[in-house]
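Asks: Once you scroll down, you'll see the structures, which are given as structure tokens.
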Structure I
Amino acid sequence: MTGVVGSGVVGSGVPARSGDRITEVAGITVGHAGRLDDHVVVGTLTEPGSGWATGTTVVSVPDGATTAVDVRGGGPGTRETDLLDASNTVRGAHAIVLTGGSAYGLAAADGVMGALEKQGRGLFMDLLGHTVPIVPAAVVYDLPVGGWENRPDATFGADAYAAAAADFTIGTVGAGTGARAGALKGGVGTASVTLDDGPARGLTVGAVVVANPVGAVIDPATGLPWGVEDLAHFGLSTPDPAEIEAYAALNAKGTVLNTTIGVVATDAALPVASLKRLAMAGHDGLGRAIRPAHSPMDGDTLFAVATGATPADPDAAVPMPPGMDPDAPVVAALCEQSAIVVQRAVVSAVLAATGVADVPAYRDVVPSAVGG
């Protein structure tokens, strides 16, 4: 679901495909709020941009879930990430904010905190019912797309939280409204998988990602997303050679300030230390889908959530030697899928995105690949 903030029009999104979205993990919901003006100007180092093209995406987390985070970028903009360290006291968040606006956009989390407080959700601090909601956040740098002063605030966060649902849209929406992916338009993407064999049989892993990398997401030699072998899964076809040449000729993004952020979720029951492994493995998916990723100027950050709603199948258990974690095979299987769904989420973001101002979408440059 998507909310509109201010007088702009809502971003251009497409429905996330049922069966292939983070909300296949029961209890996880996603909402967007954003503003995209009709006439947006992209700024440069010497010329200001104008208009609105930014937004916020909120992932609502069920009570009792555990939460972890792994920050790989050298220039992160984050909130409450230290709180999620396994050595600290708090075990889980109540919502996670992914937002545009660079560090200014962290203000969106205030709106989510206020909405959660009104619902009585959060850590209970006294017998009077006072709570402190835990709302970690991460940002992407989208300030040059539109006016520098136009960035998300608490209203964006509150509206995105209110819009959170199992059915949501992807593409140029929410925190992906002003996102760019190399020379192309970035956006919000999602993916999921339910394992049908192995030690994690019956468990689900999903991801939602805001793709805003300076690195390329498309192989200039093939005109297709990096690492995609199953074209049918994404509805892709082999591109026309002339379109591949047109993509290769595009200018670079023009900035080294960038970031890809997201959330990986599973219905497994995992402690924070094991859950962090899913966030770490999710970064492998970024490395597969984006070249380069994790630069010194990136803020690449992935959160991980474990709802604990689905117990592991005891018949799929793998015996472990004494002194070793009996759940390690389950965690390893989930980590493998974490990398896969993050990669697929990045690809879905780029395929679903629509162009903004002079930032073209993949479907504009290589239409033959997407049936255009």
Structure II
Amino acid sequence: MPQLRSEQIELITPDKNPFFGHAKAQLMIAWRQGKPVGRISAHIDKLALDMPKEQGFGPGTGMFGYFDAEDEAVAHVLLAEAERWLRSEEMERVLGPISMSIWEEPGLLVRGQDHSPMIMMGHHPAQYRSWIESYGFEPAKTLLTYDLDVSRDFPPLIQRIVKSGERNDRISVRQVVKKDWDAEVDIILSILNDAWSSNWGFVPFTPEEIAHAGKKLRPIIFEPLNMIAELDGEPVAFMLTFPDINQVLKKIDGKLFPFGWFHLLRWLRKPKDAGMRVPLMGVKKELHNSRVASQLAFMMISQIRKNASALYGSQRGEIGWILDDNQGMVAIADAIESKINREYIVFSKSLS
């Protein structure tokens, strides 16, 4: 699935990606007889170094990402070079693949290669897992995505929970307001930084990254697909849903010129029959493990499902990534009868 080339270049360009305001990277290409046969990044996120070690990162933890290789020999050479650079930067442990921020494309796809990736998701050949593990890496964390038939109503129990929430005067769920997008982004990402702060792999968004993310995401924000939930008038939860732009990127082969921009702009006006992906949602930590938290989640999912089906003709959606040990989110995914369709693994290795 070819990605938009200009976007990919921007991700690895330090003066265009605010991730590099707190990170450094070494990008590498493997060559064989004058032909490029693999690539890898070795990188260090200074904010990740400050996180508690039990949350995945912590002092001395570097990363590798943007991993592709023609064969196992190339894979091992690339991993060796990434490790060498990380050791030279005094790192003691490596996690990967993470390309490049934990918020971009974390993990190696190990299940689900039989269908195309959705928007902002990595995709890897099945053999990559054995190549990485044969070099001494072990699984550190599993990330899941769930497939949902959005054309079907939710089970009766979930419908009753949603209706109960709609009768509760303390609760309201509203669409994002695109004309107030900058303010909405601040609300969403402040909830995200709070809701995810104890999760494995969490690294906080900086103000610069918040502004950058808001600008980049705006073209694919459709108000009926993105919700903010309020409790007693205070925003406490959100859910973002993106139409699957990959279906048009495949048509234009990831190139805007000479005519790709036309197809992209036409699709962005109204992405008819597009699949939908929920990449991010969150409920403030103070509400975690409460009845109202799951109720807010079901209310947002229910409204987005209806809008995706009625307004955009969507048939399926995808929720994730979800940490495999995030019991609350796994329970919600099970309750709405979604099924695991992809599995990603972040691997770990000691450099000592």
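Each reported figure results from applying straightforward, stated rules to the coordinates on display, with no laboratory input. Predicted model only: the values in this text are computed from it and were never measured. Cβ atoms are built from the backbone, for glycine too; each structure is taken alone.
Asks: Name the one structure among I, II that distance in nm of label points 7 Å out along Cα→Cβ at positions 246 and 294 of 3.0 was derived from.
Replies: Of the structures listed, the value fits II.
Asks: Given that Rg and Dmax of the Cα atoms in Å, for residues 118-173 alone, derived from a single structure, equals 15.6, 47, which label among I, II identifies that structure? Provide the component values of the computation, followed by the final result.
Replies: Details: I: 15.6, 47; II: 20.4, 57.
Computing Rg and Dmax of the Cα atoms in Å, for residues 118-173 alone on every structure in I, II gives 15.6, 47 only for I.
Asks: Taking -6500 as the value of helix-only ellipticity at 222 nm (-39500 (n - 2.57) for each DSSP H run of 4 or more, over all residues; to 500) derived from one of the structures shown (I, II), identify that structure.
Replies: Corresponding structure: I.
Asks: To which of I, II does the computed value 3.4 (distance in nm of label points 7 Å out along Cα→Cβ at positions 54 and 166) belong?
Replies: The correct label is I.
Asks: Determine which structure produced the value -0.22, -0.40, -0.91 for log10 I(q)/I(0) by the Debye sum over Cα atoms at q = 0.06, 0.08, 0.12 Å⁻¹, calculated from the coordinates; the candidates are I, II.
Replies: Source structure: II.
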